[in-house]
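What follows draws every value from the coordinates through simple rules; no lab data is involved. Everything numeric here is computed off the predicted structure, so don't read it as measured data. Cβ atoms are built from the backbone, for glycine too; each structure is taken alone.
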Structure P
Amino acid sequence: MKKIKIGDRLIGEGEPCFVIAEAGVNHNGDVNLAKKLIKVAKESNADAVKFQNWITEEIVTKELPKPEYQKSTTKSEESQYDMLKKLELSEKDFESLADYAKKLRIIFLSTPESKKCTDLLERLDVPAYKIGSADLTNHPHLEYVAKKNKPIILSTGMATLEEVKDAVRIINNTGNKEIVLLHCTSNYPTKLKDVNLRAMLTLKKEFNLPVGYSDHTKGIGAAIVAVLLGTLVIEKHFTLDKNLPGPDHKASVEPTELKEMIKGIRLAEKQIVSMNNLKKYLLSISNNISIEKVVVNNLKTILGSSIKKPTKSEKEMIKLSRKYIIAAIDIPKGIIITKDMLSIKRSGGGLEPKNFYRIIGKKAKRIIKKNEIIDFNMV
């Protein structure tokens, strides 16, 4: 297995676990709060701090509702668009954050959700790109990011094994072979019965690539178990305070928990063990860190299935988080459709982005309104 270099760190067999402190949107749209998160990540000894950058108008239609977990943690009546607009940071904000992370000597990463956002990160000279689970099937985006010729950390939540294979193929076809796969479950928080760490081992066996785990469970125990099984990367959402308003705070760890988790990871990575010995080693580590008893007592549940496929809870997330092909403008009847007439956004369903180039060059059978979901019957 080839080792991958991100910043001054190597990811691969025999290397320390690469820990990504996922700030995500827990800055609540406040750049000063975001800087505090970077400082916490550094003080916790994380290897990298990661954000998400987007332009709301480019990634979601105005009417799309939020997933259930977001309705329970934010104003239930507002749309995804309204929520994301409040959380959006500007290009100047990201320039400031990247400079601050450089000053603190911590690797700065982000998940770009469009070409413009990818180009911004390229100007900021990020050492790698993170692609979220919602964009795993967004083949045009994967291709665009891959052509930057930097390592890609690819989350695989909501995905089947075949969809992961397709994504890896798209990236490899650009000549980019620098891929880290992250197993995860796209629900916040993830229930222990939906963790399925055996599926992480399936990814490792199938692709012979560095494999990690993006942990959305409450607490730190599941991440420690993943490290004992040999994961090479851990990504974990963190916040300054779980009681802050916003969609992800309640499913995140606070600064003391983040420090405790990373301390546990450094203990666990020294003793990768078989599944039969997991409980023994987890108990030995728990003498030094606070691992939740529910994790220790439910290891079989956490290991779960080795089949890489969406859980029941993820199937409910797919339509509201993945992106689909829509009209970027009003398209007149009879016109030949060009690339600029189409957009890829969260729209609640429709044709997957892998069909993007199959629509280009076709003739519109009828008037297609701006932001209307495209299907093959229209062309």
Structure Q
Amino acid sequence: MRLRHLRLDHLRAFASIELDLAPGWNVFTGANGAGKTTLLEAAYLLSHGRSFRGGPKDALVSHGAPGFSVFGRIERVGGAPVGVGLSRQGGRLEARVEGEASGIADLLRQVAVVCFEPGSHELISGASEERRAFIDWGVFHVEHEFVSTWRTMQRALKQRNALLRSGGSSAELEAWDHEFASSGAELAAMRRRYFRDFAPAVADFLRDLLGELGEATVLLDDGWTADTPLLDRLKEAREADFRRGYSGSGPHRADWTITFEQAPRREHLSRGQEKLCALACVLAQAAVFAKEKGEWPVVCVDDLASELDSLHQEKLVRALTAVGAQILVTGTHEPAPLAVEAIEAARFHVEPGRVRALL
């Protein structure tokens, strides 16, 4: 997959810019705060419908503008180029595919972007919501029924929790239990199928990136006891759920963990090791996508030199070059391994509100 053209309007500090991107390496350099990360953020928005950066959604919009828009032209293996766009106007997101209004999910199916950035270590050390969202993005691209199943589960969960908080009767809860259990079990099965490819891929990358910690084990927790049907678990926990006022079991509580022979607990990892774990997960997710779709997603790496030491920079550059992925990378200076490996790249200099292609 290639993002060959990118246009931003009123996204953060950029009033309006357009870029033609190379199919391989694209290197954006400039001072801190110039807007380099915003360029990667734009590509990510087309793929996820949200930013990888925290903060309020209104922060995406340039000061004084009514909204923002991002447009991209995507090339897929064996297919015609597709124009895609995402805008935020009046507080709501609007998607377009080939100029026609589209559902957000339809847009996201057209674009696949993975990103390694300064906050990626939160995938390992942060809350379970981040890990669920990460895995579900991968499941979304390989399971056609994911969106409808996820929405059904969320609707049932919302209704169930409302009854738990309001003190509804067990009879009222029963109907929602059946819908929640059915859709929840289906969603959990999708995640497990995805994990069959994802977990070994993560372990393979970690063998290279963190081999000193021994063999890695990647485990998925469905959100309830694996050998108990979800409907049975909901019935068993009903009284406890009424006391809590929310559902304590189900796919909304799912999580996954990485452990090592020499670091059996997440707390044993340093910040640098957490970053390398996150990098392995991003690369594994990209590899699983490639296995299913026959092409790698666009890979974004924000501030490569400050996030990885020189050895791991070299490993990443060689790995991404070998698979032929399109890469968008930022830094205050061009990463040294690109010169060492004699990598051909499109180079851009980013200044506040402006991006200039370099010869």
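Here are the numbers for this structure:
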quantity	calculated
Winner on volume of the Cα convex hull per residue in Å³, for residues 190-341 alone once structures P, Q are ranked, highest first	P
Origin of the value 4.6, where distance in nm of label points 7 Å out along Cα→Cβ at positions 102 and 262 was derived from one of P, Q	Q
Which of P, Q yields -10000 [helix-only ellipticity at 222 nm (-39500 (n - 2.57) for each DSSP H run of 4 or more, over all residues; to 500), calculated]	P
Winner on mean projected area of the Cα convex hull in nm² once structures P, Q are ranked, highest first	Q
Of the structures P, Q, the one that 3.0 was derived from, the read-out being distance in nm of label points 7 Å out along Cα→Cβ at positions 22 and 134	Q
Which of P, Q yields 24.8 [mean count of other Cβ atoms within 10 Å over residues 38-45, calculated]	Q
Read-out relative contact order in percent (Cα under 8 Å, 6 or more apart), computed value 26, structure in P, Q	Q
